[in-house]
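Here, each number is a calculation from the coordinates, and none is a lab measurement. Treat the numbers as computed from the prediction; the structure is a model and nothing was measured. Cβ atoms are built from the backbone, for glycine too; each structure is taken alone.
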Structure 1
Amino acid sequence: MKCDGIPSGCAISGMISESGKRIDGSSVIKSIASMHDRSNGLGGGFAAYGIYPERKDQYAFHMMYDNKEAKEKTEELFKDAFNVDKDEPIPTRRENGISNPPILWRYFLEVPENKLKFLSERDYVMKTVMELNSSSDGAFVASSGKNMGAFKGVGYPEDIGKFYKLEDYRAYIWTSHGRFPTNTPGWWGGAHPFTLLDWSVVHNGEISSYGINKRYLEMFGYKLELRTDTEVIAYVFDLLMR
């Protein structure tokens with residue numbers, strides 16, 4: 001019997017500037033759009049590196065909120081945990097195929113010296129991300145690295161890219177993903193890429209060792225809430241490289 005497609009074979013595209021010259025997001029949108037039929041509109045996303053050169057030493061938190069109350073509670077946590085240099089809405093536009101987006105906000109943060117008595121800076125940020133994504137009702141950290149950001153949501157990737165106005169950003173690395181969910185529902189936080197600090201991962205197919213990897217990561221303080229092996233991969237990279 002002829003097989004016309006692989007349901008778990010999500011669309012993936014990536015671009016790297018060998019010269020380091022930053023390029024806008026229109027080309028990566030075009031590249032992922034050519035694989036439209038490898039996703040089903042339940043998740044699309046991009047990661048971009050080099051987009052905040054004027055704030056390259058600050059942690060750029062891209063946040064998703066279900067409601068204003070979740071935003072207010074998270075901002076109280078940020079005020080206690082970080083020096084907040086700037087916060088603003090993530091620019092978006094109306095786009096066909098994109099509906100019911102969460103509140104999308106970004107923060108440029110610095111870690112106060114008095115928070116680092118017993119932890120390294122990156123350990124401190126990692127634990128803050130884990131706390132937010134595991135215990136905050138209605139708040140989700142889409143990305144938390146320096147000079148980079150994730151832009152993702154429910155929709156086809158080319159529509160997500162236009163929604164976030166990615167043609168206005170310039171990056172030296174772009175990755176993109178069009179999702180065809182297999183084991184988890186389509187929702188804004190569950191779209192690829194999955195990130196932690198400067199790591200971002202886009203992935204297709206399935207990895208059979210999810211359970212043992214999840215339990216191993218939990219021994220080191222990682223909290224896995226999304227039931228997907230891509231989240232595991234991002235956290236494993238963070239653990240092994242730090």
Structure 2
Amino acid sequence: MQALISDLHSNTEALEAVLAEIKRLGVPRILCLGDVIGYGPEPRETLLRVMAVCESSLLGNHEHGCMQYASDFNPKARAAIDWTREQLNRRDRPRDENFRFWTYLDGMKKELREGKALFVHGSPRDPIKEYIVPKDAEDPVKMSECFAKFGDAQVCFVGHSHVPGVYPESGGYLAPSTLPEGWAIESERAIVNIGSVGQPRDGDPRASFVTFDGELVRFHRVAYDVAATQRKIRAVPQLPDYLAERLATGR
């Protein structure tokens with residue numbers, strides 16, 4: 001059994017709430033699908049926590065943007081990632097800790113294959129930057145090209161869009177609310193978006209993650225102290241207030 005988390009976005013309140021629930025469920029292994037950083041107020045703290053508790057973390061577009069020049073980011077995301085980069089280079093913090101952060105980011109892989117599962121941040125077609133959102137269920141060309149990248153996998157787990165759900169190969173999009181018993185991967189090949197821990201965008205502000213036992217995928221939501229994270233964001237002049245406001249609505 002393992003827990004899959006993604007898109008933490010420097011939100012320690014959300015992360016700690018999710019980790020507490022994972023512990024309560026007795027799940028021994030945690031894998032992160034990327035975007036540990038970006039948007040939120042505590043990149044160092046979130047990275048340290050992930051480095052301590054996750055078996056590994058994949059490369060997300062925010063890690064990529066932090067290490068490169070984030071020219072394709074919108075202005076709000078760009079402001080946040082530029083500030084994040086500064087935080088990971090702080091001269092008032094131990095140099096060896098800064099070095100550990102950058103070494104960890106540089107070592108992140110674009111994808112991971114284990115058994116019947118493929119794990120990426122974005123999509124099978126573009127592991128770092130491509131979104132898969134509910135309207136893509138109506139784009140058979142895009143979806144068929146994504147499934148063509150599965151190889152021997154039966155399921156591909158993704159994050160990035162912050163909208164959880166299942167995209168079966170036969171078509172359509174299944175919201176987690178329609179899957180109270182979870183998704184059995186042997187039913188047919190599917191792309192499973194695990195949602196976001198730190199900045200959900202499906203209208204539910206609770207942190208999202210999934211558990212996977214090799215056969216069955218279950219979706220989980222966890223409430224956290226949104227107001228505390230909002231206060232921290234608003235205390236940083238370089239972070240747009242919008243990044244705090246959206247947390248309350250999950251949009």
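Couple of notes before you dig in:
- P(r) over Cα pairs in 5 Å bins from 0, in percent, for residues 129-176 alone derived as 4, 17, 23, 22, 17, 13, 4 - corresponding label from 1, 2: 1
- At a computed 23 (relative contact order in percent (Cα under 8 Å, 6 or more apart)), which of 1, 2: 2
- If FRET efficiency 1/(1 + (r/R0)^6) of positions 97 and 137 (r between Cβ atoms, R0 = 41 Å, to 0.05) is computed and equals 0.40, the structure in 1, 2: 2
- Source structure (of 1, 2) for distance in nm of label points 7 Å out along Cα→Cβ at positions 49 and 201, computed value 2.2: 2
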